[in-house]
Structure I
């Protein structure tokens, strides 16, 4: 067996088992296409879904699930990132998204001990993971796996957050120019709300799809 393939299969399986021990439902996907299949064939049949929304996640977009939801006539998709919509309306839609049946997003990091670590600007993503939507599905590429919470927070501050700031060209933060976190006081600061989700409550409310590819930030 290919040694790199074996390495990632072992790490992903260990992480999956830790998530299960912490009351998350967890799944292993070979790639984005497989992750989409898991949602359609394994997750959706288990739950009643009439309303769907999502938090910003490049990994989620890569799966193609959003287009699948939009094509489903039985599901209402609450668009929280629509263009040419006033900011006030977008914020209101994000508030309403907390009442959805199903919320999709990614995770900044997943620890090998089965915890989710996230840092948000507005808080709609971290808020939805914590409470509100009846079901949450989180997609995480293998590059998001870290040993523990300390490593997760370092990953977010040293890499994920600066890259995400650079990704949004309308923001004006020091890390956009330096690629380093300075714990800034910029009004455009994207690092405002930490969440560490140690366990899913109720059990199984949060489903985590681990994908054997490097995805997202």
Structure II
């Protein structure tokens, strides 16, 4: 999980074909060695397997994991960790029991408590913008920061709001599609996507 979160920003890409795997793998490998691939179509597991084979240094998070079967398939394909939009008890229990790298999604204090009780302290705040963003994190930090909680806000994070999240000491990383908009992927505008990665890296700096 540390390799996945180390760059502080994580591009989220719904993979639909091999060209996207190759192009995004190359860009990430050179500029930001991490990526999140949601399991939202039948190609996602193939994409994870191909990217891990071609770009082993890119840390891959398999997202939109809702079942134990999906978790097992994602790890078999080569994912470095799994990520959920929520924090279902069956995944908390399964991943805790088997010591699997798992980032549950949270949106309420109750979900934070459930994840913390299961032993998970790096949590995905989703959907971050709709939940209150920075204000939500600062409010819950008054209770949970001393327990070692760390956040990964996702959902509505943009280049304009990125630094406000990363300025919070226990925000480990932010994830989103601002570096790789779907319309640019559909247009195969890889040059613009690469420039967006460079712009992101320059803004993020060493925070």
Say we calculate distance in nm of label points 7 Å out along Cα→Cβ at positions 25 and 177 for every structure; which of I, II gives the highest result?
I
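Assuming 0.30 is FRET efficiency 1/(1 + (r/R0)^6) of positions 137 and 185 (r between Cβ atoms, R0 = 25 Å, to 0.05) as calculated from a single structure, say which of I, II it is.
Clearly, the read-out refers to II.
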Read-out relative contact order in percent (Cα under 8 Å, 6 or more apart), computed value 30, structure in I, II:
I
The value -9500 for helix-only ellipticity at 222 nm (-39500 (n - 2.57) for each DSSP H run of 4 or more, over all residues; to 500) was derived from one model only; which of I, II is it?
I
Once FRET efficiency 1/(1 + (r/R0)^6) of positions 153 and 193 (r between Cβ atoms, R0 = 25 Å, to 0.05) is calculated for every structure in I, II, which label goes with the largest value?
I
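None of the figures in this text is laboratory data; all of them are computed from the coordinates on show. Keep in mind that what you see is a predicted model, and the values were worked out from it rather than measured. Cβ atoms are built from the backbone, for glycine too; each structure is taken alone.
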